[in-house]
1. Given -15000 as the derived value for helix-only ellipticity at 222 nm (-39500 (n - 2.57) for each DSSP H run of 4 or more, over all residues; to 500), which of the supplied structures P, Q does it correspond to?
2. A value of 31 was derived for relative contact order in percent (Cα under 8 Å, 6 or more apart); which structure in P, Q was it taken from?
3. Which one of P, Q has mean count of other Cβ atoms within 10 Å over residues 85-92, as calculated from the coordinates, equal to 16.4?
4. Given a value of 17.0 for mean count of other Cβ atoms within 10 Å over residues 165-172, point me to the structure among P, Q it was derived from.
5. If mean count of other Cβ atoms within 10 Å over residues 53-60 computes to 14.4, which of P, Q did it come from?
6. Suppose you compute Cα Rg over 2.2 N^0.38 Å for every structure in P, Q: which one lands on 0.98?
7. Of structures P, Q, which gives 0.55 when FRET efficiency 1/(1 + (r/R0)^6) of positions 45 and 149 (r between Cβ atoms, R0 = 41 Å, to 0.05) is computed from the coordinates?
Structure P
Amino acid sequence: MITMILDNNLRNISVYDKVGVDRIFLDLEVLGKKERQGHLDTVISDHKISDIKKISKILTKSKLLVRVNPINDKSKEEIDICIKDGADIIMLPMFKTKDEVALFISLINKRTRVCLLLETSEALCRIDSILELEGIDEIHIGLNDLHLSMNLSFMFELLSGGIVEYLSKKILSKNISFGFGGIATLESGLITGEMILKEHIRLNSSMVILSRSFKNFIINDLSKFEKEFKLLQNAFNTYSTTLTKEMLLTNKLLLKNKVSDILYLKEK
């Protein structure tokens, strides 16, 4: 399981790199984000393109993933700077059409890994034509913006309702790796990290973003962050080899029921 964490704090990044977080996630996306998410309890980052060079210089093991802005008239310039300054993977958010993805792939021109962030209802509906393109290395399903795009009340409805599973089968059939959403520590979260982790295993997901509950530990307690991160890694390795198909399906049902309970409380 490839783990990713959003941060541009060099002190924190040194810790992530040391303990084995696979990717540092730098977020340059600003176009349209405030309009979509400004009313929600979500992080709108203050990351800057100048951070790329600083971060790439201190990494020893972790790779640097950069989320750029949606396709616009300055995309080529932005992507070229990201690559020149040390990005290993570049992620395209908020795409809606096959043509946008094709342009993104051509702008990368095999210089870094191509990662798509699937988070619009248009991309969901057009997934078959998008997957016809050559040059897509990986796809991350963004539960937050996708659930907003579909006017849902809770982002994990996409998981309990089968949308993530639907997409995973199509993506994996093209031999493209995929991941989805974020994950809390094993015992925290509205839907616990443990429950989400088991769904990653059931769906053959290979990527996940560590949520704010992980980052919160590092502010005052480095050892606790490392402990929770190792617990997550060990749980993934153990569950991958010991959980049967029936056990994973039972977890799926528990998750579905938990989401239903949360939606009931939201609607009261």
Structure Q
Amino acid sequence: MRHAFEAGTIVAIVAGVVGYFVVLRRSSFAAHALSHIGFAGAAGAVLLNLNPLLGLLVFTTGGGIAMAGLGKKAASRDVQIGTVLAFLLGLGVLFISLYKGYATEAYSLLFGEILGISGGDVLITLIVGVIILAATTLLYKPLLFASLDEDVAEAKGLPTGLLGALFMVLVAVTTSIAVQVIGVLLIFALLVTPPAIAERISRRPAQGIAWSIAIALTTTWFGLFISYYLPYPVSFFITSAVFLIYLVTRAVQGLRKRSLPVQE
């Protein structure tokens, strides 16, 4: 449980930061696709008798670069993302069919295995998390500019294509460390929903990132705390908590809009 809290805290912070740019760049489908592509990589690693997380990282990184290379604009990559996703998922099906045993490690990534994290896993997660946060800090200003208005950023001479590729690599690595907490199928819970809530309640990017981190941390800690007393998956409590906050946020904003006086 101690290791779970340590790893969950690291992942929540990283997901809150990177996820804010995912929402800002309207790249939620890309993040979702990368998580599924990662499962194909994990299946391939199991087939080769390697660590599933290694295969997941290789496939998500390669898939992210391919998506960025095939689609120039972040907001119009749906076709390219779908094409890459279909191909790599096909490979995943092939890898699973070729494996003669039961791919327990690969399947555990579908829903997360945070309570099975070791001290070594926590250390790796910490190192990778620090690298992601450092890279995001270095890219913050140009990435924010390109995320808000990619056409103007390109006209100003910013290498939007390179920024897009680097950002997709950051999303890929973040996805790789987040799946051990929330799983491939539920990656949206930490990487998209907290930033989506933060975008609704904040007016400035820095404030939005702070809110995104706070929400991701709160829901992760809540899920771990409840799972200590109830025999149900941690990912269920995390996803339920963050979804409830999202619904409440939308409801409160809706009531505020209705209560505003109508100007003639």
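1. Answer for the origin of the read-out: P.
2. Q
3. Q
4. P
5. P
6. Structure P accounts for this read-out.
7. The correct label is Q.
No lab work stands behind these numbers, since they all come straight from the coordinates. All values derive from a computational prediction rather than experimental measurement. Cβ atoms are built from the backbone, for glycine too; each structure is taken alone.
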